[in-house]
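Only the coordinates and a few stated rules stand behind these numbers; no lab work does. Model, not experiment: these values are computed from the prediction. Cβ atoms are built from the backbone, for glycine too; each structure is taken alone.
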Structure 1
Amino acid sequence: MLSNSIKLKERIASKQNIFLLLLLQLRPHQWTKNLLVFAALLFSLHKVSIHLLGKSLIAFFLFCMVSGCVYIINDFADIKNDRNHPEKRYRPMASGALNPFLGLAFGCGLLIASLFSAFHFDLGFGSVLLFYFLINVAYSFTLKHVVILDVMIISAGFVLRAIGGSLMIGTPFTPWFLLCTMLLSLFLAISKRRHELYLLQEEKGSHRKVLENYSIELLNQLNTIVTSATIISYSLFTFTSGRTIQLMWTIPFVIFGIFRYLYLIMMGNKGGTPEKVLVEDKPILITVLLYVIAVASIILIFE
């Protein structure tokens with residue numbers, strides 16, 4: 001009797017452990033990237049309602065699920081390389097804690113359910129989510145090996161999040177909004193490559209082959225171009241987008257946030273995981289919160 005009880009507890013513990021590993025494989029620590037779906041809601045606060053908030057939360061959840069499926073496929077395809085990486089080797093599949101085929105099967109089931117739900121809520125949003133999945137799968141298997149195009153695909157993923165959030169709540173997105181999103185995400189993608197190159201500079205070809213085509217100097221130059229364009233574009237957005245001109249008071253937050261991130265990647269060699277920097281670096285976290293409060297206040301008061 002006691003033996004059967006112990007075996008039952010072991011089975012329950014084993015199932016709980018598998019569930020936890022599957023959850024970790026979805027990389028919940030990276031879900032902060034999907035907060036971009038709320039950008040359209042932030043700039044539409046004068047029209048906000050419980051209904052629109054609910055739809056934005058659904059969009060956020062579905063992007064988290066589909067991006068998690070992309071991570072599963074990416075980790076499945078990269079499992080051998082990840083085992084040679086100083087940080088990625090601890091991921092569930094790379095470490096051997098989770099059976100890769102079980103993880104892949106779970107991801108496929110979750111993907112089908114998520115896309116079905118997305119198309120049920122909104123055809124446009126479902127199409128964006130499907131396209132997001134397809135380009136990321138293409139990235140995992142092919143495009144990540146193409147220099148320059150690899151960082152542009154990462155950037156496109158952020159832009160699609162912003163577009164998806166707009167479509168879900170029926171708010172039109174402006175070209176300026178998409179341009180600023182694209183440039184800022186390019187900055188994050190280039191910084192990520194710079195961090196990877198720094199981390200693996202002695203054996204960079206053993207993990208990500210595309211890094212052989214980059215240099216620290218090139219990535220620094222690309223970041224200089226992109227950050228300058230981001231600040232200029234956002235400044236023009238606040239003046240010429242047709243929104244209240246009072247949004248110009250948010251420019252200092254954007255400049256400080258970019259400069260602070262540049263400082264972290266240049267002086268601290270960070271930037272490999274933007275989602276960690278967002279929650280762990282207090283100056284950036286405070287800047288983002290103040291920016292959101294400033295935008296919300298300006299739109300509510302002047303629009």
Structure 2
Amino acid sequence: MHVALLGNCQVPLLAEALRRASPRLRVEAIREIHLLGPADEAGALARLAEAEVILCQRVTHQFTDARGIPGLSTTALARRFPGRVITFPNVYFGGYTPDVRHLLTDGLQPIGGPLGDYHVGQVLEAYRRGEPAAAASARLDGEELLAAAPDPFATALDQIRAREKDTDIVISDVIGRVMRNGRHFHTPNHPSNLLLLWLAMRLAQAARLEFDPAAAGPLPMALDQIDLPAYPAILRRYGMAPETERAYRGVSVIQAAAGRVRYGGAQTYTPAGLTEAFYRVYDALDALPPG
């Protein structure tokens with residue numbers, strides 16, 4: 001049986017888990033949706049047409065329309081391939097770092113920084129207000145976030161449950177069981193391999209595919225190129241052990257100018273070093289977009 005997957009950066013690891021757990025399947029991961037443009041749409045649709053089962057992450061038509069690939073939204077695929085599409089949510093959980101987000105240009109292109117495409121809301125807003133980097137760094141304990149929103153885990157669970165209502169798969173129950181046992185997200189959009197293995201198993205169950213859990217893992221890599229520690233105040237809020245080291249795994253920034261950022265290799269930052277790196281990037285850009 002030919003199975004095709006379409007979605008974000010979680011899809012390659014989901015496909016690998018399915019290959020390992022179901023060796024008789026032909027499992028194909030289409031290129032990640034955020035890397036596709038108008039010239040790629042016809043080819044992606046042709047590859048999906050060959051599959052007997054299409055596992056599609058929830059992708060809104062607003063996103064695909066903006067990128068010029070309207071035929072790849074979840075609703076468009078379900079209409080084109082009736083009875084073959086199984087949908088699943090983006091496994092996104094902001095409970096550990098609720099203010100981490102993307103900063104997009106008018107063309108919906110992400111602006112980079114020392115954490116790749118991720119920005120820390122408290123640092124960004126402090127910069128906009130003209131506060132020194134040291135003042136922004138002091139906020140990275142997370143106490144101010146908790147004062148504004150005292151139950152970030154509940155908020156994050158509610159958000160993923162809302163996304164699940166439009167899909168065939170539920171994963172929020174697993175997140176709810178493990179979220180206090182340790183940090184299971186490298187970034188809000190990059191779950192641990194444990195959660196990805198759970199999701200792969202549920203996809204197989206929904207599609208009635210064979211799946212050997214013992215063979216699915218361990219996966220050969222993880223979505224940990226960018227890795228953000230949880231805010232200490234949030235760990236205290238839920239009675240969780242502090243992380244042994246408050247290190248932000250990111251990338252070195254070689255140049256930032258005219259809205260573009262050039263990267264070097266991997267780099268680990270302290271809270272103060274991270275804030276200073278963000279300030280250097282923001283200083284070098286022509287203008288920061290709103291939001």
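When you work out Rg/Rh (Cα atoms, Kirkwood Rh) for each of the structures 1, 2, which one comes out largest? Spell out each step's value before the answer.
Working: 1: 1.00; 2: 0.98.
Comparing 1, 2, the top value of Rg/Rh (Cα atoms, Kirkwood Rh) belongs to 1.
Could you tell me which structure in 1, 2 was used to calculate mean count of other Cβ atoms within 10 Å over residues 30-37 as 16.2?
On the way: 1: 20.1; 2: 16.2.
Answer by label: 2.
Given -10500 as the derived value for helix-only ellipticity at 222 nm (-39500 (n - 2.57) for each DSSP H run of 4 or more, over all residues; to 500), which of the supplied structures 1, 2 does it correspond to?
Values: 1: -24500; 2: -10500.
The read-out was computed on structure 2.
Can you rank 1, 2 by mean count of other Cβ atoms within 10 Å over residues 150-157 and just name the one with the largest value? Let's see the in-between values first.
On the way: 1: 20.2; 2: 16.8.
Max of mean count of other Cβ atoms within 10 Å over residues 150-157: 1.
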